[in-house]
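The following blocks contain the structures, represented as structure tokens.
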Structure 1
Amino acid sequence: MSESGLAEMRAQADRLGFDIPDSILEEILESATVGEEHATAAVRTSEGVGRRSEDEENALLAVFDEPQVRTDSGPLSGKTLAVKDNIAVADLEMTCGSAAYSVVPSFTAPAVDRLLEAGIELVGKANMEPFAMGPTGEFSDFGHVTNPLDPNIVAGGSSSGSAAAVAAGTVDLALGSDTGGSIRIPSACCGIVGVKPSHRLVPRYGFVDFAPSLDTIGPMTQDVSTAAAALAAMAGPDPRDPTSADRSLAFETADELEDVDGLTVGIPDTPFERSSDEIADVVRTVTDRLSTLGIETVPVELDLGDTEAAYLNIGAAEFSWLVSGNGVTRGQGTGYDETLRRAFESAREAGLGEHVARRILPPAFLDMTSGGASYAAAREEGLAFSARLEAAFGDVDALVTPTLRVRPPAVETVTTRADLLPILGNTAPFNIAGTPAVTVPVTSVDGLPVSAQAVAPQFEDDRALRVARALERVAD
């Protein structure tokens, strides 16, 4: 590596507040490897009312002594909730999975507030990858999250604690956030239902962004019906999030959720071709059964192009701008609460850690040295994919793809940028397009869950949920 290259990387690291040795900067510049194990830190709950959870999976962080309940009536009455620790809950410490970040909000995010109004019982906060970076659930500063199905495979990330808590039965429902698959990936690894809503359907005020143009908040549950009720409760605009859409979602009855007769579902070529043969084959077997419910399945062309790399560049570049602005993105972000902004500023001054640096510095370096050309190229790639996706939806009502391209990976095996692609390659494109995508466990291979995701056009979330319910009905 040239001295000028190292100097430029050092300048970028200094600008973003990363105190990283030159030896690490050299590694980061030469390759885009991710993650090394972090030491476990204790959750600091002294300023809030919570206590540290002691669940076996290390899925939860700060929890209330007794679940918080606002009403004993409503569509979610009697169900329990955990909230990913990048979403504000009043009086509980929020850490974003990072030992550098700590704040006890005085308010509750509207997404959570609406679930409380629907009768949910709020248990506490769920563990996560630092600042929502990482698809495996191994790097939280507060300890590795264990997959309750098999401790030898990853729980998935970045909403690792949310997925593990639902899969273990610790809670009935959890909120996650999805920037490139962070709801759907852990849901697939843990064998549960995960919903990435349309971008902007659920307000994000009180949420610590990763990449504002991609971020969504969504529910993770054991069944599609509960997920649909939760999403219906959360959807709709909030004036504190200027990007939230004036859209709603409602299912009057369970029968309405199962009304799929006459739908045409496309089986897109590239997501199956890029998946392993065993995953593609078992998912096709399940989709063939959709005809028994009155759904026609047809092959469709959908070239994913280079959207995996585009996502990695878009997401990391946008986060680097967030770091520069202490959590505020001017124009479309939601990080306007001064308490959260100051917490982000303090975290930046303390240092966000090597795991975050390895994810962020490569695209931040390219963004700086190219004058924004690398980000623009990634956006162009995303726009081209969105156009191809729109054309595909001209022929079908929805799509079904494998969620992961491979089996859920074993722990400590995802170590390079190339390792990320089989995990997020089928999920991240739909964050770029802003469309809804719902993952459902449909079968298993050698005891490990295999999931499929239902994708519909933007703001047709009800259709994605209907197809997901259909997959649930014909699953093994």
Structure 2
Amino acid sequence: MTNARENIHEYTVSELSGALKRTVEDSFGHVRVRAELSGVKLHSSGHLYLSLKDDSATMDGVCWRGNVSRLGFRPEDGLEVIATGKLTTYAARSKYQLVIEHMEPAGAGALMALLEERKKKLAAEGLFDAERKKPLPYLPQVIAVVTSPTGAVIRDILHRLADRFPRHVIVWPVPVQGEGAAQKVADAVRGFNALAQKGAIPKPDVMIVARGGGSVEDLWAFNEEAVVRAVAESTIPVISAVGHETDTTLIDFVSDKRAPTPTAAAEIAVPVRADLMARVAQLDSRLTGARMRYFERMRERIAGLARGLPKPADMLGALRQRLDDLVDRLPRALRHVALDQRAKLGRLEGSLRPNGLRQMVAYKRQEAQAISRRLEPALERNLSDGRQRLSAAARLLETLSYQGVLARGYAVLRDAKGVPVQHSGALLPGMGVEAELQDGRAWLMVQEGTVSKAPGPKAKSKPKPKPKPKPEGVVLKQGTLL
């Protein structure tokens, strides 16, 4: 009996994998799957790898680079999508996967939930705070525009700027939707900020980031964190003009000013030149009128003040009369002064007569006696203090004086120049030295001696000095030193 297992066809692994692949692709050649994204990973090759899951199952998915660039949004973990493609197998890992050709969020509700979650996150970081908003310049010299170079948006902005107030405009062309659009918009914002203040391309004073209206998916690039953070970091004031008035993106919250439309952004960026000129003309007219009215008021005020002033002739007449009065009074005043001085001289003369002189001398004598009585005790105190200080100094001198040493039997030897002899090596035979004792001095002659090993240089031999004349009151004795 033949074993039934021997009749089963033998497959190689590759044959079986190929059969399964054909079966799966034939049965599920084109499918749409509603699922939640998980493990989203954009490979360096540009391919997108992810997992599609629901409450009870998980399926691998892959989106090739060409299809990734056509997606209208950036896939993220937790986003519910509808993916369209074909089911196939990956033999190298014995797995089946969905090759995604098209993918879209599963309704606006999913995108809005993701948008709200991202908005809360960025707001918690303080990127939407009003304190961070920068004021717009009243009349910018250079305006930067970040938008698509082919759409109607740039034409509307340039046309509106030309109508209101022509300015120097620099356009940084970028795609405004699709894969990579967000990163290119962020790079454009940072690129304008990186320009040197006085470089070949002037640094803008204000920046407009704009695009036309569209669906939530079309505007999704302006909800990406890369764009929001680039605008938040910008040192150039930014006006956001994305979509129509009812469209709201995250860039609107972080920008310094939001415009409902791109055309409105141009109106916000510059004033109307004609209105400005009319305003200047009106202010000039008002200034001229105010200046004329001011001079007229000053003229009237000066005239009023002039009416209140006396006539110059009247003022000079009063001064002349006062001068005449002073001239008349001057002789009388001089006579009075002369009489006063004469009276003072008389009083001084009376004080200099003998009686008056004696009284003055007696008064000065009393003053001198009083001063003498005060001086005597003070002088005595000064003398006493001086005696005490002198006695203390004498005691100190006696203590420190070398004469006290002489009293104990010592002597001081000096050579012919009067310099004290400190070492025995300085004494030579036949040398005359002077010895100072307690009660006087004596000249001695060195007969012989022994040189000690005293420090210092060896004394040079000198010719014998002539003996000094005998001082009065001193008895010279010839003796032996050693």
Structure 3
Amino acid sequence: MDDHPATSPFGNVPEYSVSEISGAIRQTLESTFGRVRVRGEITEFKRYSSGHLYFSLKDERGKLSGVVWRGSVSRLGLVPENGLEIIATGRVSAYGERSSYQLIVEKMEYAGEGALLARIERLRQKLAQEGLFDAKRKRPIPRLPRVIGVVTSLQGAVLHDIRTTIARRFPRTLLIWPVAVQGEGAAAQIAGAIEGFAEVGHPGLGAKLPRPDVLIVARGGGSLEDLMAFNDEAVLRAVAACRIPVISAVGHETDTTLIDFVSDIRAPTPTAAAELAVPVRDELLADLTHRVARMGSALTRITQNARLRLDRAAAALPDLPSLLATARMRLDDRAHRLELALPALVERRRAALMQAERHMPPPKSLIDTARARLALRTAALDAAALASGKAAEARLGRVRLSPAPLEALCRERRTRLSGLSSLLESVSPRAVLERGYVLVRDHNGEPITRAAGLKPGQDVALVFADATREARIEGRPTTTQGMLDL
């Protein structure tokens, strides 16, 4: 641009080209606002594929366009998002082709503690709705872990406090993952360390290292801005997704960060975190000794009680030899009674048989009665047959009845009569006498069934199968059958 712009023939007002005006404005802006800090709320935020960030900063009365070039994104100090109130550091420049100006941002920081708290509160509500703070998700800390993972900075007293506390209480193996605990990139390092510990022990990277049983994420105290890495969403989600129980120990006892809500347990200080991770070995040994003593006393008491119950049960049991002697006596008694009962039973059965035989009529009279009845029926049958024949002759006239049916009927009746006679003979007392038995009668003809009813010199009648003989009783009976002298 020339130092002396051309004058118009119509007056003293100088004349400029568009590019001259744009260049003059740009030079004025860059010289006047060489490096500035602008406070405002991010809006209209866009991230392009080229890596550049475009947004606007606004307040109650104005709005300013801003841009972050790709090379400066990693050095911003925070992750920009809509609604975030920040203080942007950069320079004001003009874009002549569009007659617009913008703030080229090189660094961002939160605009005061109020903005940080508002951002933390929004993130807390969001994660609470997702359930990341639920008590049901909390996992118990192992009683005595073998390996403890520590995510913290190598500088400062935090790591020294954790080491000395664990060595004093119960020495354990420590795996330390050093990270930056504040500033640019701290949140990404912390999240990466937590995710890396979760992969330790698996095939691939970290397979040779022992897998930690518990993690301690710790740092010392600081301002709210210093602790913002532990309020980062990536860190919180890494803790929630970690398969290893996590103890958070960030800041002093009064400091509270969102990692305290999502971790499995919160320790007020790094030293307290180490105390939560391992018990005191001396106290553990003392407790173990006390439990062993109590267990020994309990076992002794149980053994004594069992022995006492056994002695009582043994005293209540009956004497085995006396039980056997009683059973043997009872068996002998039953055997003796059985020996006496069997002959008596046989004798009772014999007496009943003789009594039944005494009441039976003589077989000869039964046969004679049956023969008389048969003769009567035969005569009646012959008379009926004769009458029937005469009637038939009268009806048939000259036709004469053949005697064959009548003879067949007679033969049938005789056969039946013969069968009845055989049956009667089989049950007749005479059949018993045919087998060698003798019926003894007194002078009145009454049967005698007992030898006790006979007297020496008494006359009796012996009834055999074919005849009757007279006999006299001599002497006294020596057996149940008596002695007979024919």
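Here are some notes:
- Value 32.9, calculated as mean count of other Cβ atoms within 10 Å over residues 178-185, assigned to which of 1, 2, 3: 1
- With Cα extents along the principal axes in Å derived as 197, 91, 42, matching label from 1, 2, 3: 3
Only the coordinates and a few stated rules stand behind these numbers; no lab work does. Remember, it's a predicted structure, so these values are computed and weren't measured experimentally. Cβ atoms are built from the backbone, for glycine too; each structure is taken alone.
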